[in-house]
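Asks: Following this line, the structures themselves.
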Structure 1
Amino acid sequence: MNTQKDIARAAGVSLKTVSRVMNGEEGVKPATREKVRRLMREMGYQPSVAAQLMRTKQSDIVGFIADRVATSFSSIDLIRGAQDMAWELGRRMMLLSTQGTARDEYLAEAELAQFRAGAAIYATISHQAVRLDPAPRRRILLNCFDPETPSLAFVPDDYQMARDLTRTIFERGYRRPFFLNLSEDHVAAKLRRDGFIDEARACGLEVADRVLEGTVAVDGGHRQCVDDVLPPLLSDKERPDLVLCGQDQMAMQVYAQLWRAGLEVGRDVGVASFDNQEPIAANLTPGLSTMALPYYEMGRQAMVAACAASDGAPEIVRIPGTLQDRASF
């Protein structure tokens, strides 16, 4: 088994330099740091967590508390982005999946304390407000924010994504779009509605009366109501020329309703959406043009902040999305 001495010898650096790279300390040139990390990977070196805990008050572990994120395909890229960045930075990520209960949070914090994690990322399944008890370590919020306690948080820029997507819709000649939005209990719903209305107004159109709920909150969950809302719109003599959907799952139902009405997606009525959820978006016919949520990049940026030498400013960082343009409008 290779040791730190073997890594130092192969890299042509001192043992102290290898130790600094492992512990994420300053004072190592970027090229040297990357060389040492590359050799660690190539030589299969695995540092001892137990030995590190004996030497220091903190380990190089960053906790990732995933409130239902690990069991949701739609937001799994939050984890993937953070994990990829942790590997790039030579750090370990400890993933702890929870269901958002007080007991789960207590057990997760106890696990992180046992391994002396210096920082933790707290991620939620959707963009939402959270209220968390104080943590004994640096905590970065991901896909959520605390309205009462100033914290560093990384969230999707739902307002700007809606404006960007709406601008593209109008640039392509659509003038009667309807927005089947998420239910009002979603943080993203208000931001996207405002973005849709504000961008339309900037283009000289008023669309506030064209925003409808495509999902409704029921019994602690949500029910899609596209099949109730859309048919009356399609039977109107001034039917929508485009339907904007709050999520890709909703767009699937819109496709089905258009087919039942004898209308072709992309020719008779355009369809646009938010998410870029696979395998839905790419496998609909025609492919769904949808605003990809920036979950992967959000995870990466949260991990960079968690691994930083000092605390970042308590601010909400809004990450832009990217339109995945296919053929639905």
Structure 2
Amino acid sequence: MEKQFDVVALGELLIDFTKNGVSNQGNGLFEACPGGAPCNVLAMLRKLNKSCAFVGKVGDDMFGSLLQHTILEAGINAEHLIMDPKIPTILDFFKTFINFFSVCSFYLNQGAYIMLTADFLPLDTIANARIFHFGTLSMTHEGVRKATEKAVAAAKEGGALISFDPNLRPPLWENLEDAKEAITWGLAQCDILKIADNELEFMTGETDFCKGAAILHQRYPNIKVLNVTAGADGSYSFYGEEEPVFVPSFKLGGTIETTGAGDTFCASVLNFVLENGIACLTPEEREAMLRFANAAAYIVTTRKGAIRAMPERSEVEALLAEN
């Protein structure tokens, strides 16, 4: 049966305030960049001509209006974006240092997206997706955690593949054991996993990617495609008992920040699965998947923000042709 959407995502939609210079009076200048991991993923998928819908909540304020306008501009279905008149949009201020390490300050206590509850879920829309995508930022508080769990169940009942990105942000958790419990639950649900190197170590205790991936495959045989991102080094794809595939990152200069790079990578992988399926992927296919994802992620690192920084398919293909 043909589905209404290629990908439906649930979770955070917020404003990333990125440091962008200093005023004449010596005050720090920040650029208001629309972001939030699930919508970053959808924004890249729209660049690849995939149909997408977002489920979440923002405040009915100037920032919420900016976010609504931005995702509509990106071509993402916003019918199920709730504008709450009583709860503010969540803000994230961060500064990127010379080594691209970022320090973030989230302003989210009782903020909008964490106040999403299961009562507001569009279950028919979620069940009508080919892929459902989520992360753990929609599991930091009880109400939104229950909404996430209900959404995943609806997506599975509708026959969707489940995509999961742990997206570990320690400051957002009361304690890291709660974070580990949420990630454990997500790992047990997903078919497609994008996990960063630090998250793999957090969950397995292993710094060796092959050993860490083997532990996850043993614990969670439901995971069909397991990709590990290793920052500036590149990315790995693990696929059942097959040999792992590694593709180095693009180091062409021009990187200014890494916001949204992992989400761009994730979206590119989901696009590959939508176009090629998930069964019997050859090493050559997985290498092509990683090369495209690495290239798209590199382009985003040369731009400010995430949702509005996503590259066109032609830009990624041109970069691959030149390198």
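Asks: Work out the source of 14.1 here, i.e. which of 1, 2 gives that when mean count of other Cβ atoms within 10 Å over residues 132-139 is computed. It would help to have the intermediate numbers written out before the result.
Replies: Numbers: 1: 14.1; 2: 27.6.
Source structure: 1.
Asks: Taking Kirkwood radius over Cα pairs in Å for each of 1, 2, which is largest?
Replies: Details: 1: 22.0; 2: 19.6.
Going through 1, 2 one by one, Kirkwood radius over Cα pairs in Å peaks for structure 1.
Asks: Assuming -0.45, -0.86 is log10 I(q)/I(0) by the Debye sum over Cα atoms at q = 0.11, 0.15 Å⁻¹, for residues 60-195 alone as calculated from a single structure, say which of 1, 2 it is. Please report the intermediate quantities before stating the final value.
Replies: Working: 1: -0.48, -0.78; 2: -0.45, -0.86.
It must be structure 2, since only it matches.
Asks: Given 6.6 as the derived value for distance in nm of label points 7 Å out along Cα→Cβ at positions 4 and 212, which of the supplied structures 1, 2 does it correspond to? Let's see the in-between values first.
Replies: Details: 1: 6.6; 2: 3.8.
Structure of origin is 1.
Asks: Something else: When percent of Cα pairs over 14 Å apart, for residues 28-115 alone is calculated for each of the structures 1, 2, which structure yields the highest value?
Replies: Numbers: 1: 71; 2: 67.
Of structures 1, 2, the maximum of percent of Cα pairs over 14 Å apart, for residues 28-115 alone occurs in 1.
Asks: I would also like to ask the following. Can you tell which of 1, 2 yields 16.1 when mean count of other Cβ atoms within 10 Å over residues 124-131 is derived from it?
Replies: Numbers: 1: 16.1; 2: 20.9.
Only one of 1, 2 returns 16.1 for mean count of other Cβ atoms within 10 Å over residues 124-131, namely 1.
Every read-out reported here was derived from the displayed coordinates using simple, explicitly stated rules and does not represent laboratory data. It should be emphasised that the depicted structure is a prediction, and the values quoted were computed from it without experimental measurement. Cβ atoms are built from the backbone, for glycine too; each structure is taken alone.
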